[in-house]
Structure P
Amino acid sequence: MKLLTRTTLYFAVISLPVFAVGGIILYHTVRTVARNDAHEKLRNEKNMILNYVKKHNYLPHNSMEFGDSVGFTQVSFAQVTETLKDTVLYNFSEKEMEQNLMLVFRVDAGNATYRAVIFKPLIETDDLTNAIFQAMAIAGAILLILLLALSVIVTNKLWGPFYESLQKLKSFDLNKGGRMELSKTGISEFNELNTALKGMTGKIASDYTNLKEFTENASHEIQTPLAIIQSKLELLIQSENLSAEQMDKVLALY
């Protein structure tokens, strides 16, 4: 596997869990903010109802003017405990069960105590949360793809001098002068690598030249003794004083 591919793979492996955890945190954060906003609206409606009753000393005739569905039931004081919780109600218009936020509190009107209940549908809040999460997830996926592409481009740019030096090292040929020209880069580590490569290839070229000169000189110096030996062997071959065994040995040397 190439270094660039492995670097990109490591970046992707690290980034995906980070984006996943970030997405989960974002979803719960948005959901919490939306739920807190719904809680605040219910409490505002509660205060509006209490202020209305305090001003008129009777329950509102049209409870829908406060924004959400409100119901009143006359009870004794001991039966009313303020609570805020989730509940499920059947939506007759949509013909399905819907998640609602329910606030129960006490209302005193006239000489009676009432149990007031406000229901706030959470479908819009949940839909908004899901829409925001989906939008952020798409944006996060696009951002991740862009970061991966940018990582490939930047890494390829940064490692360009290394691949250039590697290509020149592959094409290095002692028979073509033995010199390796490497351009200077803006990265200290690559400059150190190029300096080491120049020193190494220069030493190899120098040793090769010295060995080649030694071989040529040795070959030249040995020509004269070989010529003399060959001449002497020719004289021995032409001699008639050698036995058959001696002649065979001389011919073997010749």
Structure Q
Amino acid sequence: MGFPFNEQLPNVGRVNQDYSFTMANNTYRSSTGAYINYEVQGLPDWLKFDSGSRTFSGQPTQDNVGTFEITLVGTDTQDSTTLSNTYQMMVSSDPGLKLTSQNAITNAIAKVGHTNGGNGLVVKEGDNINLQFDKSIFESDPNSNNPIVAYYGRSADRSPLPNWLQFNSDDLSFSGTVPHVTSQNAPSFEYGFSFLATDYPGFAGADGIFKLVVGGHQLSTSISGPIKINGTLGGDIDVDVKSYIMD
């Protein structure tokens, strides 16, 4: 067993909304290090599973509201041994929650330090990190009757955080010390993480992905949103890009 499916906080299905959830590559783990081939049994008619990408997708209707069980079967491609476990998924008629804006995560990490121009916080090995998010990053749908009841921190693929990073659900902070991952001249390395909120404990209602970009020598920026450049049709534009970049 690797990292159990239920601990990956499967997304809540919402009535008449497109559904997608990709489970972690290490949901099951081979004792020989071989590739695991996954299949799912007991899927409702509205839900499909793509074994290549490990992704569930579909669109539930009002008739599908409630919890249901699936059976996840993994086969070791080297010795053909199998592992089978039953897990719960769910569909809700409540529209749920969402990020307050498309740039909510980017704006939050830009308050902590320099970014890569997107959702990546640029750090160096040995840096002490304390990235604290605010509850206002998420908001309930105007038609929702459910409050946000829990927050979680995971790696981007919903697997556990690395042992050098911790998530505190009380103050919504990710903290730790950046490990050594590269030489001074090597390309930067990215760690992906997920900050999640939910209206149903044990499932994910919405999430925001961010990265820690680690490297000995890299470029960063203090920009936290799009740059607006005004110009005249047919006229020349002269912008000093270097003023936005930090070496």
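We did not get these values from a lab; they are worked out from the coordinates using the rules stated. Quick caveat: nothing in here was measured; it's all calculated off a predicted structure.
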To test your reading of the models, identify which of P, Q gives 14 for relative contact order in percent (Cα under 8 Å, 6 or more apart) when calculated. P
Origin of the value -500, where helix-only ellipticity at 222 nm (-39500 (n - 2.57) for each DSSP H run of 4 or more, over all residues; to 500) was derived from one of P, Q: Q
Structures P, Q compared on volume of the Cα convex hull per residue in Å³: the greatest is P
